[in-house]
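A.B. asks: Okay, got some structures for you below.
We did not get these values from a lab; they are worked out from the coordinates using the rules stated. This one's a predicted model, so the numbers in the text were calculated from it and none came from an experiment.
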Structure 1
Amino acid sequence: MNWIKLESESQLDEIRTKSSSRPQLIFKHSVRCSTSALVKNRLERNQPPDSIDFYYLDLIKNRPVSNKIADTFNVRHESPQVLLIRDGKCVYEESHMGISMDEIVDRSGVLN
């Protein structure tokens, strides 16, 4: 999987803009959480669709960015968590063991 590192609040504007032409996914990961590591591993074992950009946020290093994500997309903070962004809005959000590549693809509206 080719993760795009999400390390600054300014990248959220880029994600919103790009989401008008292709889905953007944000994966919020805590390196201190075994559940988060398990979910990350599950995602990485699947072939991601080329039509979605996958962003990786290290919550420990970038907590202000995580807080801005919650505010920007009007979601409650969770970890691990995925947010699928289309047309500038969060159209799907899931956390913990509910996260799966199949569900991400289904909700994205793209073909795998």
Structure 2
Amino acid sequence: MVAGALSGAAIGLFFHKDDWLGGYGSLRRRMVRLGHIAFFGLGILNVLFALSIAARPLSALHTPIASVGFWLAAVTMPACCFLTAWRPGLRHLFPIPVFAVLTGLGGLIGGWVFP
């Protein structure tokens, strides 16, 4: 979440310029904004995961699977967004964070269904 605040501060220095990163609707600008928000969104998801397993613990098998999935998503989603803003062809990396989120959710749900 600190990375989200820092990236937001950096973005905030330039958002008033209409043509910054190609204009408000450009792919580059949208990806930078999405990367900034991904830091917060996936950070909150990790906090909610920690609170969930504190309230209802998972098995020793499911906890690390879910934890690694959510951690990997929190790292790779903002990275994919910023990389896509830099080089649009790198958008093909997005299955990595999507798979990571699905792995985290699968570990969490699997741990609840199959304790």
Structure 3
Amino acid sequence: MSSGRYNNRQKRFNNSELYYEILSKRGVKQIRQYLTPEIKTLTAAERSHITTVQHIWKTGDRFYKLAHKYYGNPEYWWIIPWYNQMPTENHVNLGQIILIPFPPEMLASRYTDPVSG
């Protein structure tokens, strides 16, 4: 899917001596890792242009399922916990109201790859 946040992500090869044992067990000389992205905080002006829908968290809810339900795209799952400042589903309690922000495309634009170092 074209909206995936891993598309065009910067990667680096890691052959650090700290990983020597792990690399040896895997029979490789190096591994490829994604660089940590940055997700910019929303300004007050940007928040004023966001519409939200309330969702009551229930058994079986998962961020990717909610992204599919509300956005039609499970790859936008990360927008929901980011907007609600709840990094994982374990941070949400049954019956808790979470906000589903719209439009997801505008929010996805806050996500940027780290600058090459």
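A.B. asks: Taking semi-axes √(5λ) of the Cα gyration tensor in Å from the coordinates of each of 1, 2, 3, which one would give 18, 18, 12? Let's see the in-between values first.
C.D. replies: Details: 1: 18, 18, 12; 2: 33, 15, 8; 3: 33, 18, 13.
It must be structure 1, since only it matches.
A.B. asks: Then there is this: With helix-only ellipticity at 222 nm (-39500 (n - 2.57) for each DSSP H run of 4 or more, over all residues; to 500) coming out at -25500, pick the structure among 1, 2, 3 it was computed from.
C.D. replies: Numbers: 1: -10000; 2: -25500; 3: -6000.
Derived from 2, not from the others.
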